[in-house]
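Each in structure tokens, the structures are laid out below.
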Structure P
């Protein structure tokens, strides 16, 4: 049995017409000889009636700090509503289906409320459905601990559900259907000549996702990569084949596309960041300073990124909404940081840049020509990122996209 897991995001199932469109995609895939397992997100987006944020607000309007257990229970309702509605729609199209909650689908978690990880999957119920020609529709974003508690999987949890099921079922493909055509070289809302990428590696899309691209959740990519299941990012609204994510080599009767010959894959960004600078020479007793700073921030549950530790200066960034809390934590250590608010991180990503001279020079050249100051920079094997003022973010993304000629085929 050849299986495809198809995940449909909230915007793909937000209306009756869209659910009919999803039904047509499922029917077409089955006509190609595949057994289909569907994963759904909550319908719509923020402020829509059944979106996850709307359900959260129902509780927090009464109690700003609800118990994590109860919050998980209400957050899981969005996917259940979506699944039942899609199942009802498929019935009108003579496609037999059965909705399964995460626990009913055999998804077992580590028990961490609000951000659980999947420990294992027992796909018995799903396989029973497939054996009978029934399309199982699985609620994304949820599972059950071994203690019998329902848990949600954190943001992007429906992508994670789809990838985990793809691995558990040894699927031919994991299809992530969304409202964009696939993975682009940059955000098309910022860069007019951004183009669709036909194919990317797991490492490239994982880095793109971690640096700000919001097409697929990084955890989902890492799970698919474990077993080498090809993942496709596709649009619900067009016939485009989308972007294939794989490290798999084509057969000898197929043209072999040399993906790694592409120097830079794409440009990403993350906004609403605050930069902290601490001049160590201004601290009376700097011994053990780094440990005090980062341990205190961790205990305050403040996420730090873009970390540079040098003998003379310590720099890092935090989400702008945590900046005030971060300042208070450091004040309690008698440290007065310099804080640069309203920053953004822009990054170039490409698996082939490793060991290639001149990449950073071109990054600096692009931003200098655009009269954009670099506040901080860093790199890894597959990316180079720069911190800039938020007001310069869009121009920075465009400048880098143009410098590396990503608008050209």
Structure Q
């Protein structure tokens, strides 16, 4: 805990430890490979065959014995009799046996005939009257893809917890997998709170605002590969909140936004107590996002986020996202952290870990950063303009111009 004013606030590192000790990976399911993009492998994958599965040609050319052309030169070319043509998919290729003094026309991907140990590309040879004419020696194994040179039968192809991408799914497809064992996705339900909120597309009356949290966090979940259930906004009454949590009870994870601070209508903690949920922490030593609450309700996990949209998105990214990734079976739960030089003096909050929206650019061999604008927890324009989040430790009250600061990009670097 950390004492700030008269409040006992949980340090963010402790909060993350509590969250990650509570959640665990969900069960395995097997899904059709083309539908597995973005999912996480639930176990190691071992190669059921070697790649390539047989020696094959890497070029269109002539398969030959390298020893046949060891003495070839422009003034003393070697002529080899062309006995056959092999193409990719030729089922009889393995029965072809190449004798000394012979050559086979071979296409890219075709199995190497028995006895041949190298391939001479067409552009480095001449074919005339049933013979190929070579004017330079060639080395053994040139333009030949050897069996298993990419991966050997029985070896580990992909590790548990790897996120499936077009790049590693290409390997699975080449190994013949039509299904992938992955961790089941969490079922997530979410809702915003506040009588002042209206759905997008509605006409605003005086005192009303649009609900940006619901759509925004639905998109954040979609970015992780999940489709969430966005529930209608409840009224600011205890009974309505209880009903909303009950409607979300079929989910593994419930996200609520707002009504979690210290106002007269911040009734979420009271609702959780009525439900019998165990509150594991409430209020962190961070800025923005201090009111974050994390609870367990039977088998469900509940994250109660602040209502300010910047705070909601930042605490989702810092605390909810790692939990969901662990439940999804990911091996890497956190964004990569970098350091940058600040181009302006930055004020921070003593006793709290600050998350500042910033613009980071690569300049003269290093990262340079400046704040993207006002850091108010309701100011969305700086959030929209930022490409990174600066992380200022609770021990610092300022960062001077020219000093180093740690940051994380919102998205992976291109």
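FYI, it's all coordinate maths here, none of it is from the lab. From a predicted model like this one, the values you see are computed outputs, not experimental measurements. Cβ atoms are built from the backbone, for glycine too; each structure is taken alone.
Worth a mention:
- Answer label among P, Q for the case where FRET efficiency 1/(1 + (r/R0)^6) of positions 14 and 70 (r between Cβ atoms, R0 = 35 Å, to 0.05), calculated from the coordinates, equals 0.85: P
- Computed 13 for relative contact order in percent (Cα under 8 Å, 6 or more apart) - originating structure among P, Q: P
- Which entry (P, Q) yields the derived value 16.6 for mean count of other Cβ atoms within 10 Å over residues 158-165: Q
- Comparison of P, Q - label where volume of the Cα convex hull per residue in Å³ is highest: Q
- For mean projected area of the Cα convex hull in nm², for residues 198-389 alone computed as 13.0, the structure of P, Q it came from: Q
- Computed 14.0 for mean count of other Cβ atoms within 10 Å over residues 22-29 - originating structure among P, Q: Q
- Read-out distance in nm of label points 7 Å out along Cα→Cβ at positions 206 and 270, computed value 1.6, structure in P, Q: P
- Given 19.1 for mean count of other Cβ atoms within 10 Å over residues 214-221, calculated: source structure among P, Q: Q
- Entry that produces -9500 once helix-only ellipticity at 222 nm (-39500 (n - 2.57) for each DSSP H run of 4 or more, over all residues; to 500) is calculated, selected from P, Q: P
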